[in-house]
Structure I
Amino acid sequence: MKREIELHFEYENMKKQEADLLRHELELRRRTLLDRAALAQAPGYSLEEHEWLERSFPVLSILAPVMSTNEGKIEFPGDPMCLYSALSYAVDQAVKTRKMGICEEAPYNDLCPQWGALPSADYRATVDVNGIREYQGALLNTDQTVFDPRVWNEAVKKYFVNKVLLVMRPKVVLISSVSPAHRYAIDIARVVRKHLPDSLIVLGGRHVDETLHFDPTQRRIVLEPSSAIVKIQDGAIEPVFDFLVSGDGYYALDLLMKAISLSMDLNSKSTKVRSVIKTLSDIAPLFDPIPGHSVIVALDGKRSAHAWVINSGVKLDLSVLPSPYQAFAIRALFPIFQRNERVLRTAHFMVTNACTYHCYFCSEGVTVVGTFRSYNSDGIQRALEKVIEYISYGAEALFFDDSIFWGGNFGNVIHFCRELIHLRELAKKSSTKMINLFGREVEAQKVVDLMWGAQFTVDLLASRRIPEEAMLALHEMKKAGCCYIYMGIESMSAPVIDKVHKNINRKQAWDDRVRTALGMARSAGITVGSSVLFGLDGETMETIEETISKVEELLMEDILSIASPNILTYHPNTAITALHEMKDKIDYHSIGIENRPPYVYFEEAFPAVVSRNLSEEQIWFIHEQATRRWGVKRNLNPMPEVILREGD
């Protein structure tokens with residue numbers, strides 16, 4: 001089927017006189033905004049607040065939920081870091097703009113997204129675990145512009161319309177979605193389109209990253225069959241999205257938001273997709289080369305799509321991006337981090353964007369993500385600065401969400417830990433309650449008490465050429481406050497695990513290496529949790545039983561503390577999806593697919609996307625046996641139910 005994707009490279013050859021004309025037009029718009037702000041002041045607002053309201057427009061950011069369990073509760077992994085990270089640069093630009101006022105030097109020197117106020121310390125201290133905020137008021141802080149429902153049902157949908165959408169009336173709605181959440185993202189967009197038809201809807205997140213790519217060798221856009229663009233062009237879903245952002249979206253989203261702002265009518269603060277398309281091509285040459293690799297796609301109706309490829313060659317440095325928590329409160333509570341029987345407020349942290357392994361079932365591997373990015377040369381210093389920043393925001397614990405801690409670079413692991421140990425020692429020796437670190441005043445005891453966890457692989461720990469290096473890293477981690485490691489066992493059956501790339505060193509049997517890795521961590525005093533994946537190639541009832549039994553032994557021996565059973569699901573761009581010829585068959589767009597037991601007992605699993613190697617009978621067996629034989633050490637601790645605010 002023909003895919004009408006038009007690559008717009010004309011802005012690369014924009015003439016100087018055209019750029020000069022554009023600057024003149026922008027100056028006229030700035031003067032108009034300044035004149036309006038000076039004419040009248042709204043009652044109850046200061047002059048600065050009035051000016052800000054005059055030149056800003058509301059934006060709502062949404063994390064599409066994955067699914068709910070049969071009890072109506074949700075298996076929720078914590079704060080929505082994919083969304084927070086994607087917004088970090090664009091929000092920071094808006095915050096700086098408000099401080100500078102309407103001027104040519106400001107990042108947004110025209111209309112601007114209404115992200116002007118960061119959450120206060122008092123606000124951060126009082127937030128609960130609920131992802132639904134208070135949306136009343138004209139001057140919301142940046143955290144209050146996020147809707148994170150964690151489940152999508154009729155009650156939440158009604159609340160969303162009456163208490164969020166029609167209260168905020170956003171001009172732009174940003175939706176972030178992983179593949180299992182994509183069907184809900186589509187339905188959320190339908191609701192927005194129905195009630196606020198003039199709002200622009202932008203889709204981003206891992207599903208877009210996996211289904212929309214730029215092929216630099218052939219200079220063309222590649223769309224996977226489950227892409228929203230393909231489904232719109234095929235007529236499977238309505239054209240509910242106006243823009244999609246794929247890849248390194250930090251700077252790309254900022255560019256898109258600036259184009260939207262500049263294309264808006266100053267009176268209505270509204271715009272159309274075609275106006276944004278023109279503006280986006282016009283303003284691109286006014287910006288410095290944009291770091292990273294990304295694609296912006298505008299959907300102009302059902303049949304036509306326009307794409308802008310950002311591929312300047314400027315390397316993206318994750319360490320220089322604004323902190324995701326600068327604009328958003330820390331809400332996550334992880335039961336693995338407790339003190340005095342109280343679960344600690346936990347911040348997420350990432351210093352890499354992908355896994356260095358390329359297991360054929362995983363969507364986090366570098367072969368799927370495309371490019372491995374990490375904190376650059378002075379990244380350890382910047383990471384330590386962010387640790388202190390997060391403590392100042394109220395973090396009592398950290399979890400490093402990198403697929404492998406520091407990308408498996410043991411030199412960086414040891415260096416980071418020793419520097420963190422030094423900070424803890426400074427805090428211990430402090431004669432005052434507060435200590436200044438990296439220009440931030442934080443409570444010394446909170447630095448001393450900080451707990452944290454990270455992720456490793458069995459092979460990385462158990463197959464080191466110099467085993468002492470891994471043990472040194474683990475001991476340094478423990479001294480720096482690490483109390484938990486999470487690693488993927490995946491399977492304990494040789495016929496299954498032999499096909500997995502993280503099983504690299506074959507000199508020792510896999511189950512022996514699992515025991516070695518777990519024993520190393522436990523000897524260092526670090527608790528270990530693990531994921532167990534069913535449904536890989538070679539899986540039979542016998543291999544399922546073998547894995548369940550061997551994991552049960554590890555739990556009974558207490559060298560493994562938590563085990564999370566998972567069912568293989570097909571992600572759009574993983575090798576196993578292609579190998580099983582499922583690219584055209586997986587359904588991540590139909591809202592009506594029944595989410596029922598036994599699928600609801602496993603994260604991400606539902607009938608349209610689970611492994612062809614498993615029958616429903618086998619999935620029931622996995623659930624029942626893991627529950628009975630792993631007992632309380634099976635990770636089945638859903639977060640509290642979503643709470644609809646007062647007035648529902």
Structure II
Amino acid sequence: MKRALYLSILAITFIVLNIHPAFSQKTPYSYIEELDNLIRPDLLPSYRTGEYIEQISSYDRTGKNDDGFGGAYSFIRKEGNHLVIADFKGSGVVNRIWTPTPTDDTLSFYFDGEKEARLRIRFSDLFSGHVFPFVKGISGNEVGGYFTYLPIPYKKSLKIVFEGEKILFLQIQNRQIPDRKVESYTGNFSPIEKAKIEELSKIYTDMAPSANGFAKGKSAGIQAIEKTFVINPGEELDFYKANKGGRIVGLEVDAGTSFEGMEKDIIFSAKWDDEKVEAVYAPVADYFGYAYGKKAMRGLLMGSKGNLNYSYMPMPFDRSAELKMIYKKRGNLEQAPISIKTKVYYTDEARDKKNEGKFYAVWRREKPETGKYYEFLKTNGKGHYVGTIHLAQGLRPGMTLFFEGDDVTHIDGKQRLHGTGSEDYYNGGWYALLDRWDRGISLPIHGSLDYSLPMGRTGAYRFFMTDKMPFEKEIDHVIEHGPEGNEFPVDYTSIAMYYGAQPLPSKIEPTDELRQVYLPTVHEYFPQLMEVTLGVGAEVKQDRGLRMRSDGHHTVRVMLNDVPEGEYKLSISYFEKDNGAEFAIWQRQKLISDWKSSNAAQEKLNEKVAMGTIKITKQTNSITFHVRKLGEKGNEFELDRIFLEKIGD
């Protein structure tokens with residue numbers, strides 16, 4: 001009898017331990033696995049059930065645009081003379097820290113309620129790449145932003161304290177890990193962990209992506225199939241088909257320069273398991289990160305290198321797969337046949353239905369209404385978000401204020417992330433400033449695709465690897481256009497990438513108009529990004545405007561880059577002031593506007609004064625200011641802005 005009772009108790013205990021999570025032993029958290037998530041795309045399809053990404057940031061809680069300038073929202077509370085900038089409870093890991101304004105003040109990390117900080121480091125050294133384990137690649141700065149993706153795990157809690165007077169813009173991303181046995185960061189790394197950090201640094205700094213380099217785990221043992229074909233307008237041709245489960249590990253496409261240009265008429269289509277709606281249905285140029293007709297993105301997972309376009313996003317499927325190129329025919333344009341060479345890397349490893357999602361890439365192009373967010377992705381079901389490619393075109397000439405807009409993410413009924421500005425979302429900062437967010441720059445998992453003040457546009461990308469955003473029921477991932485109230489008129493294009501359990505319910509058809517690159521007809525040049533060449537003896541200083549100084553007669557040439565060729569009305573804004581000089585405008589050896597005085601007793605900004613007509617070609621895309629001294633003290637001409645307005649079509 002006692003033996004039977006004992007066996008019954010054992011059986012009940014076994015059932016309780018295996019059915020009820022509260023009584024079961026948690027799976028150990030692996031720091032190696034966390035690091036691997038940054039360099040192994042084969043892990044991207046795997047679900048993270050029960051885990052959520054959340055973010056502390058300095059966004060303005062009032063809905064205005066003070067996202068860090070005053071520092072009002074850059075800390076949680078004060079403790080003595082110090083600022084608590086994060087206070088996480090439960091077990092988790094910090095995946096990302098970003099700022100455009102690091103200082104040399106100390107950051108202290110307090111784990112699990114301890115009174116002594118386990119990690120103390122200068123704020124700036126999080127990003128310098130010189131302090132182990134915050135090594136180059138995993139930490140760094142470019143396009144105006146400073147970032148680190150070094151994982152910082154904590155078992156019970158983590159408090160981060162800034163030991164300085166003021167901290168400005170800030171984002172700290174963490175992931176809750178309630179069902180794993182997490183050990184807190186100690187700063188003591190095993191030889192294997194050190195080697196993994198060094199491997200990660202090398203991969204991120206070398207930036208030599210290849211399918212073979214990512215052939216690990218379920219992506220190991222890859223095979224390849226190549227196909228070369230000519231596609232004509234109106235045709236659609238498949239270049240890969242599978243009638244059993246497997247996964248695509250990589251895709252390489254070479255069409256020379258045929259995907260470049262103002263018309264994005266070649267569509268890439270991918271369909272899994274006979275789903276009614278394509279999992280990917282997007283212009284090839286947008287999918288591979290082209291910007292306004294040119295190759296632009298060169299990331300670790302996707303982009304272009306020379307004529308080769310590549311994507312190493314794993315695409316597992318259950319029963320079948322079909323990849324196609326579709327050449328959309330236009331009625332009003334002569335279109336040439338295009339020769340395309342494709343190479344698909346694949347394995348016979350079918351999707352793990354319980355633990356992996358299928359790959360989906362949602363293409364959108366929209367001019368959102370005033371007051372309405374631009375939507376990257378809104379979907380129901382289970383999955384996780386892994387990437388954004390974004391082209392941002394302003395529809396009003398001038399400063400690119402649309403990029404003040406914050407990203408906002410609601411997951412499973414709760415706001416989990418709220419950013420501080422569009423370039424911040426892409427780990428950048430300070431658009432329109434020299435050597436900050438001022439041009440296209442590619443890094444492994446984020447970057448700027450383009451930046452042009454005269455064209456009023458930019459673009460960016462970001463891949464979410466170890467910081468991928470899981471959702472169990474729904475995700476609503478959007479971004480503002482403009483500083484407040486979504487008021488700036490824009491034309492936005494995006495690819496939103498995620499892994500999910502449910503097929504897409506619908507797609508947007510890329511019509512002729514939606515496949516056409518938008519070209520504005522009014523352009524403004526601002527002093528901070530003007531490309532200037534000085535004639536002999538000329539002096540220039542840029543602060544409020546572009547100040548051209550001359551004690552005689554000197555010349556200053558300004559390049560009018562980016563704008564399309566054509567005939568334009570030229571206007572300028574300039575200051576009249578008591579030391580104003582005389583100026584004239586030439587284009588090469590052609591006089592555009594004869595001598596004018598900028599001298600006046602009272603300072604005044606003369607706005608948008610017509611100067612004449614110029615013709616822009618690749619050889620004549622500049623104007624030259626001739627400046628000469630007027631009287632005793634009139635030795636400076638101060639230019640505010642240059643305006644071009646296209647004449648005709």
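Read-outs: derived from the displayed coordinates by stated rules, not from any lab. A quick note: this is a predicted structure, and the numbers were derived from the prediction, not measured. Cβ atoms are built from the backbone, for glycine too; each structure is taken alone.
Figure out for me which of the structures I, II the number 2.5 belongs to, where distance in nm of label points 7 Å out along Cα→Cβ at positions 278 and 390 was derived from the coordinates.
Values: I: 4.6; II: 2.5.
Comparing all candidates, it corresponds to II.
In this comparison of I, II, the computed figure 2.7 for distance in nm of label points 7 Å out along Cα→Cβ at positions 62 and 494 is attributed to II. If Cα extents along the principal axes in Å is calculated from each of I, II, which structure is the one that comes out at 74, 69, 52? Matching structure: I.
Hey, helix-only ellipticity at 222 nm (-39500 (n - 2.57) for each DSSP H run of 4 or more, over all residues; to 500) derived from one of I, II reads -11000; which structure? Don't skip to the end; give the middle numbers.
On the way: I: -11000; II: -2000.
Computed on structure I.
Where is FRET efficiency 1/(1 + (r/R0)^6) of positions 206 and 342 (r between Cβ atoms, R0 = 25 Å, to 0.05) largest, in which of I, II?
The maximum falls on structure II.
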